[in-house]
Each structure stands twice: as C-alpha cells, then as structure tokens.
1. Thinking only about distance in nm of label points 7 Å out along Cα→Cβ at positions 19 and 347, which of I, II has the largest value?
2. Computing Cα Rg over 2.2 N^0.38 Å, for residues 147-250 alone for each of I, II, which one ends up highest?
3. Of the structures labelled I, II, which one yields -11000 when helix-only ellipticity at 222 nm (-39500 (n - 2.57) for each DSSP H run of 4 or more, over all residues; to 500) is computed from its coordinates?
4. Taking 0.90 as the value of FRET efficiency 1/(1 + (r/R0)^6) of positions 163 and 259 (r between Cβ atoms, R0 = 25 Å, to 0.05) derived from one of the structures shown (I, II), identify that structure.
5. Assuming 20.1 is mean count of other Cβ atoms within 10 Å over residues 235-242 as calculated from a single structure, say which of I, II it is.
6. When relative contact order in percent (Cα under 8 Å, 6 or more apart) is compared over structures I, II, which one is greatest?
7. Match the computed value 1.00 of Cα Rg over 2.2 N^0.38 Å to one of the structures I, II, and report its label.
8. Where does the value 59 come from, among I, II, when percent of Cα pairs over 13 Å apart, for residues 115-178 alone is the thing being computed?
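Derivation of every value follows stated rules applied to the coordinates shown; laboratory data play no part. As the structure is a prediction and not an experimental result, all values here were calculated from the model. Cβ atoms are built from the backbone, for glycine too; each structure is taken alone.
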Structure I
C-alpha cells in the first residue's frame, strides 16, 4: 500500500499523509487519486468469506484491523469512507474515526451510542442551535437530562456540583458557537475522572467544529470523543455536508460504529471522496483564513460602530480565557463574532449592505460568510439560553474566507457605515 515503513509514517506530518495515506494506487488500476466507489454492495470470492466478514462486523471472534475486515455493504464499510476516516484520524492523532452524512448525524449518533434513559449530561452553553434542540427536545423525550452552564474559564467550577451518579458526559463546544468562549478541557477531564469514580465513567465530548482540526486537538488535552461538522473547515468549499466522530477507546468506537450502521447515518461514497479531497488543502486554507481574520478582527476592534469583538487572536494575558487559549490552541482561527452599537436593525442593515461577503449560515469555507445568530442559527434557543450564551440582537458572526484582505476590509467598512 505504501513504500513508507510504520516508523517513517509516524514522523510524517498530517498535511503530507493527507495526500496518500490509506490508499494503494495498484488496487485501483494505478490511479494516483482514489476513485469514487459508487457501489452499494461488494462481491465475496467465496460464501465462507461472506460468513467470516459478517461475523467480524458483528464483533464475533477476534477480528483483524478494521480496514482488513473485508467489504460487505456501503452502509457498513466502503473504501471512500475508510480512506477519509484513516486520514482524519491521523490529522487528529486519534485511534480511529467514523464519518457521517452530517455534523448533526455525528452528534446525534454519538450521544445515542453513549447515553441511556435516566442518564444526565452537563452542557457548556452556547452550542450550535441544532445541537441545542437535539438535547433540549429529543434527548429529553428519551429521559436524558441536560444541565446547561455557561462556557468559559469558570465552567469546571459550575459543573462540579452538578455531577451525580447519573452523569454520563460533559459536552463542550470550544470555542463556543457563536461567542468564541473557551472552556478548559483539561480541567473538565480532571473533574470527570475525580467525580466519575463514584458516578461511573463521565465522558468529555468536544465539538471542535469552530476551531477546526488545524489549530486545536481536543484529545491531546483530555477529550474522550471529538466531533466535527465536516461541512465546515474539513469540507471547506460549501459543496458538501458531512460529519465525523473520533475516539481513542475501542469500546466507544465500537458503540459509535454499531449505532451508525443501525441508524444509517453514514455519508455516501462521493461525499466521503469530496471530504478526502478537501483534507489535502486543509492547512493551506486554514492558515490563509487565519491571517486574514487577524486583520479583520483588528479593524473591527478599532471601529466606532463596533462595541465588542470576540476573537481568540485579540485575547490578552489579562483575559480569563487567555491561559486556556495558550494551552488548547496553536492559532486563533478565522471565526469572529462582534457586537454592533445598536440592535437588530443595525445588524440587519450591516448584513444587507455587504457586497463581497455572503449573507449565509455555515462557516469554514473558502468564501467569507456572515450571519445573525439570534434570528438564524440560534433562533430556536430559549430566551434564557440566549442570555446564557450572550446571543443578543446586535451580534454578528463572521467566517473569514480566502479572499484578499483589502477587499474584505473595504466591504466590512462600507457596510458598517450603512448600519
């Protein structure tokens, strides 16, 4: 499959391995890039092979490494899914990954795989609106109770008294969506271990979508499970919807895999192929977006019509989140939230006046996007949860793309003048 030895692979960087790892050209007519395996089912050479492959898929016996178990059916395994999963797991430095048809499919499947009726979870708010609705409504209807606390440096202190014998997880978005608050994952892991000894294992689950896999690796500081909407930075071109769940624990990976197969939330082969393609340029895109975002954030911070900018790159040593940022991130990324002077009218006037930046939800794409969280992505939150997350009518979220910085600064400047 590769001329590289295991020790040589171990010293390689993810951006190098993203171009070739997990694919043998000579299994596909010498193709340099993986083809799209648009097939629903795979042929067995012998009936005994089919019997053995299904036994392994059901966890019977001692199965070989996952990629050597044999192909059965694209709801269970497919070369395109496996190539993408191999490469994103390498990028995260985690044991394995499972891909999904959307970020919400990854989140929902993971939570269903790890929680049972009667369990409780602690949620650091704010979280993405779809996640909030899933937890507040669907999981609640199954008898799973969530306690919401504000994200930030004080989150571990707030979480400690809420852990009981029923607590199964601590769910974190870091940075939080959309206010960019940081939660100390390592402190949460310490709390989960300390308090979980009596309560049973308490999982630390981190949705790392807002940071992306270039500038933050939550598993390195204590996350048990890392989640992504791969639609965002991983896909990166606004042309694919996908999700990922990663873990280092075999039991967790097995539970997620079994639930994905039962619920049918895997991506189709072409989606997996697109996400694999995008991994090749992930670091280049993310670094360019970050460079431009730093300029944009500085511009916004000095503008008289902006009352506050939430951007990791503007944190200073006097900010309570700064120490967390230095531990958990290698860069501030390209997501900026800012509060205008005024309210919804001024925010809408700004958004409607943009000419280069597109008025659209989502983030992490090559084009810059701006939206109004209170009335769009987080409109389904209760008034109480909006207050908890600082989601007010004057808040705008900006995802910076790869356009020339001077053009974006001009566009933002002229739109602010009309707000």
Structure II
C-alpha cells in the first residue's frame, strides 16, 4: 500500500491531468445543455399544460433556473469534501450525481401520463443536475491549475473551460441529428429521450478516466502542513467575504451572455424570427466554434498580462456587444446576420470564460480553494444565468430585442466594477 501511495503522484502526467479535467466538464456540460435545449423545444410541449405556449415556455425556463439555485448547494457540499478529503474522490461523486440525474430525466413520464407530477419530477432531476455541476466545475479547475507548471496556470485552467463548447457542440449535434433522422412526432414521442439516456455511456468513460488520476500536489502539500479546516465554507465566509463577493459579481456577465446566446437566442430565433429549429441549431453550432477558439486565446493573454486584465478586456467587449442586439438580431434578421450575432457573442464569451476559472482559484488559499472558487462561480450562476432567459424573454416581448442588449450591457457594467476589486494574479497558499 505504501509503495502505491508514493508512486501515485508521478502518475499525473500533463496529458492525463488535462484530459481528466476536460472529459469531466465536457460530460457535465453535455448533460446540462441537453436540458437547456429540451427546455425550449421539448419540455414546454410535454411537461406543462398546453393552454398557452408562452406560459409553458416560461414555466420550462423556471425549471431551467432551478439548477442554478442548486449549484451553490453543490458547491458547499462537494467543496466541503473536496477541501477535506481531496479533489479526486469528490470529482467522482459529482460526476455520478450529475449523470444519474440526467439519465433519470430520460425516463420520466410526461404531463399527459401523470399530470402535475411530471413537472415536479422534472424539477427534482434538474436540482440533481445543479448539485452535481456545482461540485464538478471547481474540482476540474483545481485538478488542472494545481498541477500546472509556473507560468502556465491560465493555460492549464482553460482546459476544463473547453468542456463547455465541446459539450454544447455534442449536445446540439445530437438534437440536429435526431431532427434529420426522425419526424417531429417521433421526436416528441420518444427520440428526445435518447441524449439523456446516452449520457450514461459518457459518465462511465469519465469515471474510468477520473479514477486513474492521483491527488493534486497542492492538496497533498496542504495536508502535510495540516492546514485542513473543519468547515471550509465557514472559513470562506469568515475570512474571505470580500473575495467571494468580488468573484461572484465578477462573473455575472459571463453567465448572462452565455445563456442569452444559447437558450434565449434559440427560443427567440425559432419563435420571433421564423427560423426552423434545425437551421438555428446549426447556426449556434457554428457560433460555438468561435467560443472554443477564443478560450485558448484568452488563456495565452491571461498568462502573459494577468487574469484580471484579460477578464476586464473581455467585459468591455461584452458591453459593446450589448448594443448590437437590435441591428443584428432584430426583426427580419436573416441567416447571415444571425450568424454574425452568434459568432460575436460567443467569441466574447470565450474571452471571458477562458481565464475565469484560474482567476477564481487564485483568490483563495488551498485549504478552502475548492469551496471558495466553486461558491463564487455558482453564486454568479444564480445572479447571472438562472433567470436570464426568463428576463430576456419578458424584456423582448415588452420592449423589443434592443432591451435585451441593454440588459446584457448593464450586467457587464456591474461585472466590470466588481473586477476592479479582484486581486491581481497570485495564488495564495
């Protein structure tokens, strides 16, 4: 046993660490995004009363928001064990929680079969997804950054972030493929369940990879120095409240932007602009390529000029983008205009998303880093993303698409102010 313990640290080769951090978040975000897509095109028709399509869509968006409310719970729960027993075991548990919740959604009966119990069970599974993702993200970022060599922390830290565009491409690609292979009637009857059930295979792959990695050097060193705290979340709230608030508000624009460009844009494009579902999903997939491309660019910039500076530049660009909603995505927008809109918005998303994980991880010492970084990230999710599609839909319906852009610009301005209070790049120990 002792020989195994000594040898374990050498097993964490750079390739294995980066793949383990990437594969887990890819699976988690795949699960999360298939729900986001289904919340627009499936759940309003199958899990809620059909008396008013707009009301059903808003109710579906409300269940979508539940996961963001649950994510801080996952941060506190998994962060507690991640800071006390280690990153590896906690990441395995978070992946299982997310995966089982997603598979369960694929097995749920509909409103026509069991009435109001259907949306209740859907909401319960959505809470499970949120708890799982609340624990996954922080651990994956720490797995990467705590194994990073000097000068490469942002580069390593962007690999878990790449899981977001890859997961989105996979989830959207599955829905596009199903649209090609089955009729609309077949899709709503049974085919929509396939992505949820198929996630079971992906979870098994992720578990196999995660179980083959060793604990991070930073956590082992913290345990050797006997720095473990009894209740990590209490330590964060007592000693680092300012950093928690700055980190939370520093990511609001990141969440608002992404869910406007995905969930809201899909809903608005297919209902108000007349795009058919397949066509708009293909446009979104093309736009997400810009998201994936700008994540590594932002990491290179962040390692050279600082994480906070990289996020400030990205936030200024998001504010500017907010004023392009009406010209690019207003009434009569065609495929070319919609593509430019999605490419610019998702490109800006990559610029802010790439360095945000490293930024948050550097704000907290090792003994509470899992809890602190995860909590800030997921509290930002509540404030920035949970009701973004709902708010944007209401604003768009009442004041037009320009108001949605103003909403984004206002949230980004709040983020810009918060980033001024984020410490410059450093990793406290």
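1. Checked I, II; max of distance in nm of label points 7 Å out along Cα→Cβ at positions 19 and 347 sits with I.
2. Comparing I, II by Cα Rg over 2.2 N^0.38 Å, for residues 147-250 alone, the maximum is at II.
3. I
4. Answer by label: II.
5. I
6. Largest value of relative contact order in percent (Cα under 8 Å, 6 or more apart): II.
7. Traced to structure I.
8. Considering all the candidates, the number was obtained from I.
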